[in-house]
Structure P
Amino acid sequence: MKNFEFYNPTKVYFGKDEVNKVGKLVKEFGSKVLLVYGKGSIKKTGLYERVINLLEKEEITVFELGGIDPNPRIESIRLGGELCKKHQIDLVLAVGGGSVIDAAKGIAAAAKYEKDPWDFYAHKAEATGALAIATVLTLSATGSEMNPFSVVTNFETQEKNGWGSNYAYPKFSILDPTLTYSVSYHQTGCGIVDILTHVYEFYFSKKESYLNNRLCEAIMKTVIHYGPIALSEPNNYEARANLMFSSTLALNGIISFSNVWEGFNHTTEHVLSAVYDIAHGDGLSILGPTWMKHILSEDNVEKFYEFAVNVWGIEDDEDHAYVASQGISAVFSFYRSIKMPLRLKDVGIINPNFDLLAEKAVTNKTIGEFVKLTKEDVKDILMFSA
């Protein structure tokens, strides 16, 4: 097990009706809040009115920035930062899924920065501070509710980049599984894939620890068990609760303490959605199992054998290569069973420019840590996924 530092200051309030605490919790940080949310689903469900009433009950002045896109745009970050400066906001409150929370983090940092906040995402500058951030989570997927990372898209440059800072940890996050009951079948499926991929990217690691691997396997098995239940029974509390906290654990740092982030899937998907504006979970569903199939070799067959037996329950056999391949087939089958796309054409990407996509994905000589892939490798994976 390698040396590591672990830091996570976000306080989590988990369970039914925990959202009722939002007013008093926000009040601890000030009396002016910027409420950030998406395309209006929280208004349809009644959550918007509920949150507004709780804030106003504490005499908190609410300013709003709605309409955050599923792949949040840098334009929203710029606008939100200016609103915070203009109204002297104390806290940015994200009510929504990972995209809304990611936007809130960028906005909070932009409010303390005098230049273009794209500088953070272009890795030209570090944040010099941020307003307080808090979240009310409505989608189990990204884990953004308990980490310092934010991913934002700049369609002008066709870039979708991540940025992180200790300033960007939420002060608190409210995780009420009942708020995910209304999430659509497709978005629930996207969340399932996103959670699993977050775990893949630490599980498939050249540097690893026994404990870390078992934690990863527990999260994956939980998602594989409860994901289909949540899809077939949207109001099943146990299913939604297990998915929600699995999402948080997958990317709050607990499974990264000894293993090394792999990187291929999320980096390449960010290119796909920056160019074609597809759902993040769709892109990961297309890339993940094909990546596994492409990289399987004698050098890593034991890791995939472990994955097949411990995660997917494939029957043990002396032929470890066969068992490993069956584990990868199980990923394809599972994604197919929950109606997630497995080919680029399934999301309307026809005759893509494979060279361009590979060029954007591989900015150095190779991409990925578990198996280092060249631009030709990436092109082959994308072509096989077409």
Structure Q
Amino acid sequence: MGKANRKYTKYNIICLSNQLWDFPNWTNKKHVMYRLAKKGHNVIFVDPPINFGRLLIKQIQRHEWPLKRILTKCREDKSGAVIFTPVNLFPFSKLTSFFHIRKINRLAKKYASDKRKTVLWVYHVQIKQLEKYLQKIKYDILVYDCVDNYDAFPEQKSLFSTNVSQQKLIEQEKKLTETSNLVFASAPGLVEKLSKYNSRVYYTPNVGDYKRFKNTKSYKYKIPEDLSRIPRPRVGMIGALDEYKFDAELVKKCALENPKYSFILIGPLALKDKKANLEDLGLAGIENIHYLGSRPYEEKKFYMAGFDVDFIPYQLNNYTVGGCFPVKFHDSLAAGLPVVVTNLPAYAPFEHVCYISKNYDEFSQNIRRSLEEDNDKRSKERQEVARVNNWDNKVETMLNYIDTNSV
């Protein structure tokens, strides 16, 4: 990780993101860009283009998208970042991308400094007309920050204009990787894949919000009522319950084999844009499984304070093994909780502070084992790992790589 006291070059940063700045759960894009803006970099954060239609209207009705943003498309965040939210009023990407690019360049002219180099920081490899953005936006350094194995991502209807064909996506990612000055990859599988196209691929694993969760245990008297009435021990997960990564069969097996434990699930069926229930998840009728719905990110620490074990029951498939490193992992370590996980490559360096499970039987056994072995010493060991693997250190590491490659 980077050295927090080192003085880095200040940049203009234009970030093409694949999730919105105000997405209900903070993503690693916002964590990085928020901190870069706070450090004095000129950050222009470009939300993914939003398709005007039923899904957008539904989001507005739920007050998830303030009307002011839709009308003005641009605002400044308290961090100092400028956020631009493009809206596609019609389904012609060649035309809409032209207007979006023109707006981005105007914002750069207004907010960027002529005395600083400009970094075009791309997360949104799925965006239509990506080649046009790369051609028309003015920059000095091109960064591709890869946080997902996108070609293994399931095709779903989206609020965003991300529905390029799989073949087009593969072509765009290959070209972006080849032409980037440097590439960040958040999981071992992504490093392996992208290193075929660029020698300057750097492993920048996902981290957690240590400061937010380090005092979680002190909230034991503030546990929300819907959780506090569920019997202990509580084995909990907070995160999206999408069928392409969440392993419902694994959860079912663990619950049936451990009837005295309460299994708590908190989170949305994110890609389907709907509230889930146990029937949707295939877990109806099991008395010790409790689904509490979605909760705001700000409330996460209070729910985690009521967990005895945190578990991440992810499937092992091309998407997860090839490029998944859940951000929630280090958040759970920061809270001092025992963490039981499936055998994703990203967890290997942390086997001394978590319970890596190679199969269903071992996962169920590890839940029992984690409860039996938990103590203050182990909790502090987990927190120490989380303290080092935090967002500030990750940002410093990235800046160091950019400085090194911009000479």
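When helix-only ellipticity at 222 nm (-39500 (n - 2.57) for each DSSP H run of 4 or more, over all residues; to 500) is calculated, the result is -10500; to which of the structures P, Q does this value belong?
Details: P: -15000; Q: -10500.
Only one of P, Q returns -10500 for helix-only ellipticity at 222 nm (-39500 (n - 2.57) for each DSSP H run of 4 or more, over all residues; to 500), namely Q.
Give the label, chosen from P, Q, of the structure having the highest value of distance in nm of label points 7 Å out along Cα→Cβ at positions 151 and 335. All intermediate terms of the calculation are to be shown ahead of the outcome.
Working: P: 1.4; Q: 3.6.
Greatest value across P, Q: structure Q.
Assign the value 55, calculated as percent of Cα pairs over 26 Å apart, to the correct structure from P, Q.
Details: P: 51; Q: 55.
Corresponding structure: Q.
semi-axes √(5λ) of the Cα gyration tensor in Å, for residues 95-302 alone was computed and gave 40, 21, 18; which structure, P, Q, did it come from? If you can, show how the numbers build up before the last one.
Working: P: 26, 22, 17; Q: 40, 21, 18.
Derived from the structure labelled Q.
Between structures P, Q, where is mean count of other Cβ atoms within 10 Å over residues 167-174 highest? Numbers along the way, then the final one.
Working: P: 22.4; Q: 16.1.
That would be structure P.
Read-outs: derived from the displayed coordinates by stated rules, not from any lab. Just so you know, these numbers come straight off a predicted model, no measurement behind them. Cβ atoms are built from the backbone, for glycine too; each structure is taken alone.
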